[in-house]
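Q: These are the structures, in structure tokens.
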Structure P
């Protein structure tokens, strides 16, 4: 998974055996809006790294028992996207060289000024941003097909099928829930083929009134009916030599299904008012979000047409079954709509991303696209956080945790949330929790040991 976080307001872990230095750094970094953890030993730092999402580690080199260089080695061996800023009160050229070789990006010598600290921290986050942006671009470059984005096994199987189907002229039936991107898949089939300059004609069968659909599909002769002031070809004529995409095919009437069956069998159409058929060289791709075979069993769809349409089938997985794809899609839509709205680059907080990941998405990719567009336009901050999300998602997140967690897990999460809301101030957190600082420290220690 590509790490996504709030890099203007990211999470920093500070490691130093000096309590005074920890307090100074915690206070200064918190005032700048960074979420900050502070520990006095490398083992405690490793526990934090294993239990929290950290973007930057600021560490002293000279730490008793296990030193800062060992921590840097651990980070580089186990974490892809964590920056390291080294501070030390014992400056030496060799120390700087060792730290940089081991994997530190920045190096500060005590006593540094607040300005020097903030500048080094900003440079670290800039490097992290640049590296993650490169990773995302690489994902998009390798994991897209004609505008369809995905790295999940489910969508990669769709990609493979599209590539196989695109080199044939066989009829294709695309199935999947509403909003999964059936037209995108149809376009991908067409434009992955050998003649991309040929027409692609999409038709929403559910959006055309029954009395007009025959004329729209097959055309009509002049004077055939009131309003027919000229002879006009239909969508099948327009698509001649290319592809016609019949979306919501289940909405067609039995009489229209008979006419479509004739087109599939004979590759010819009859314009309204004409007794002479016209040959058309058209590939047909149909789509439905309803189980057509179930309609066949209920005598609501012609069985012979069903088998004519279902020569090749592509079933598009719902968004909830596509795992990490949701992060790539959020990234894509966020950049797209921020650019369209002429707004600065917008990002989602980690907590907001997790809620979006856990949401069941009944409207699939279309619902995700609409929600991201609304959030990008309506949110004034550069960071979209949990309170900005639609209430149904926030409530779903709460319900989704269920009643299967232990009391200790619930308590640990609540303590963590309280600490986060008071920027790690244990005195304030203890007051809110109604316990003393010693009890709070013990609970935090127990929680870290548990993780």
Structure Q
């Protein structure tokens, strides 16, 4: 194969980035616009020694799992990897992703349960990051970055968001178009960061240093127009990388936080705090975790990467003591306030990197909750947990099957066993899937 060759290809798999996968001449071919079960005419657009990348120019025989994408920009946005297949098939693919990750780490004997879902595939996100910029002809654009670029794909409304988010974005684009000089460069507003909760919406307008006054005016306009916005900020980010928020966030109006209800607890959420984007499914996930841990009320529970305390506090009444560790200072403050507001007096929260601060804790937990970022846990943390703290139970919640499986193998080899994994779909139509597993200490390392 070489660039611009056109081949007929049977698509065998659909990966979690939305590429169909076929095989030709000993090479793996990743194909945009195709899904597993298709036979397609594919134009090769990149050829490397071990793999090639192609684009489906014609679907010769469609997969029985194909559905028409509901979103007109799904192919260029790249956010919804499974937009072109049925939701039933998507859940099968996500289960296979978890199984494949475990098999890759030599854990093929572990049972992966069916993917749990409430069936809702639209309007479930309580957070949005909507990008702003200019088109080549000077028009104001709002939408999402195309994969691996800073090119904005214009979108009138993402189906994963509540409609109100799209209304706010449209109003912001109109405001900027009316008040900025044509072709203003650099464009002052980078992003609107929206978060929804039971108490309303929070809004963070992300700007460059030179655009602070524009950000203030835009935020005031949106806050005045949309009564659902109960607190607002601006954030300064002069960087050119893909990081959304800069270090400086300034409160403009309201209390500086939202309140939501999760697993019966009223939670205060700061704008920089981690909070699951699909609240109803997060409740299901956390309740499963509580059932798996099956604490008796006598244990010391350590919640690492605790955020605002949502997981640990969902188990109130089950532990004798709760200790949380979180690196975001505002989240730690919220966690302490959330514990007090929900009558949990036997809880304490510490600010620091869980992979390092854990080594300075004076407690010896009976059980540990791990909910790390996508990169998973450091080997240092895993070794300290297994060698020094040695809790009887570890509840691991993950949003990345690959790093979860990698870490699970390390725990397994250091004396923690498990026989099944439970996938939960908190991110329908995207390539992401959450997993939860209970690891129990056997005390015997495996070779």
Structure R
């Protein structure tokens, strides 16, 4: 099948590469020439484990290519998959300008039937706006857009006919986890299709047929239900995280251990263990943005989503929990104190620094006069871009209160404590003798509960976890 993916960011690249891997002929479009140049020169503009090899193999096989040419990309694909960004607006709503721009580009260039797929995370009602945008562009061209019907390519058949040109709009939300996106795409729990004409449903079934061999993963529903499903899934996962973080804070007050509580409630099959880990807050490009967008949708319909308001408040507060523990131990004035920081990305397996807890921790330490040496396996370059210099220093100078190192052990040198923010696998079994020897004081603030407190204490190291202190 010929497929066009509009947007060569995280979702677009993963979707395009994996669809090409299945034997489809895929063109990925992006209006950013720098990004396309990187891809055409064998690079990958984002970090995602396994993605580079999938892209290279399919480019070499001729199944995947990249372009900035809108006319070429629209002409190519029967399926036009919109996978552009939907950042938060100032009011928390999803900014749909890039989605609508993509829809208009399709409408300006299409000359035959297309299935236009919303792959981006979008609020309820976006498909209607996409349809309207395409219709408006066709009308500007003097072309009648025919309604999608059963059998549904309209009287115009495959392309321009006497009566006009037909298209379908489909919602097909993605459920990819950063750091595991290739596996998630290739082994989906479910494939949600929101469509309301049989022709589009048939084409989407054909595209996803390789995933149907063992059992039926395809869920066909109305478009608005599909649009809401994506937000509902992320909202549920974020709710579980904030719920456990609030219980963790209570556990510390009452002298309980949140890890024991987690195991106790997770063993209930109605609850399960997924997303029940207490920590120092969630971040990234999805949960914070989607929670805000879903609240905004509720407000537009006069229905405040009070649970989600609480989820967001708890998470905002939880991002400061490590700072609270540090200042409780060392005092509010941290001038002259130096901290080793392990983990910058919002989660392991990615270089994504969007709304990462590490940013709250570092900025809080700097505001109190402390300095930081940081290490992360993937996010150092992104961090340098965010924090290139101090405001009082001339351009090009490095921050005086932030240093980087190429391995986690070197970050420990002469630090007053180790602060762990991201649960990378490389941090889970450290040499505690090295940690103890290199730190000025053998103290660990563990924002992800990587270690058993009694085991760390037996090494002669003072340990502060989340929800594990009386």
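Q: Taking 18.4 as the value of mean projected area of the Cα convex hull in nm², for residues 20-219 alone derived from one of the structures shown (P, Q, R), identify that structure. Display every interim value, and only then the final one.
A: Working: P: 18.4; Q: 15.6; R: 12.0.
Of the structures listed, the value fits P.
Q: Now, a different point. Identify which of structures P, Q, R gives the largest calculated value of Rg/Rh (Cα atoms, Kirkwood Rh).
A: P
Q: Let me ask you something else. Supply the structure label, taken from P, Q, R, corresponding to helix-only ellipticity at 222 nm (-39500 (n - 2.57) for each DSSP H run of 4 or more, over all residues; to 500) with the calculated value -15500. If you can, show how the numbers build up before the last one.
A: Numbers: P: -15500; Q: -7500; R: -12500.
Considering all the candidates, the number was obtained from P.
Q: When distance in nm of label points 7 Å out along Cα→Cβ at positions 12 and 228 is compared over structures P, Q, R, which one is greatest?
A: P
Each reported figure results from applying straightforward, stated rules to the coordinates on display, with no laboratory input. Keep in mind that what you see is a predicted model, and the values were worked out from it rather than measured. Cβ atoms are built from the backbone, for glycine too; each structure is taken alone.
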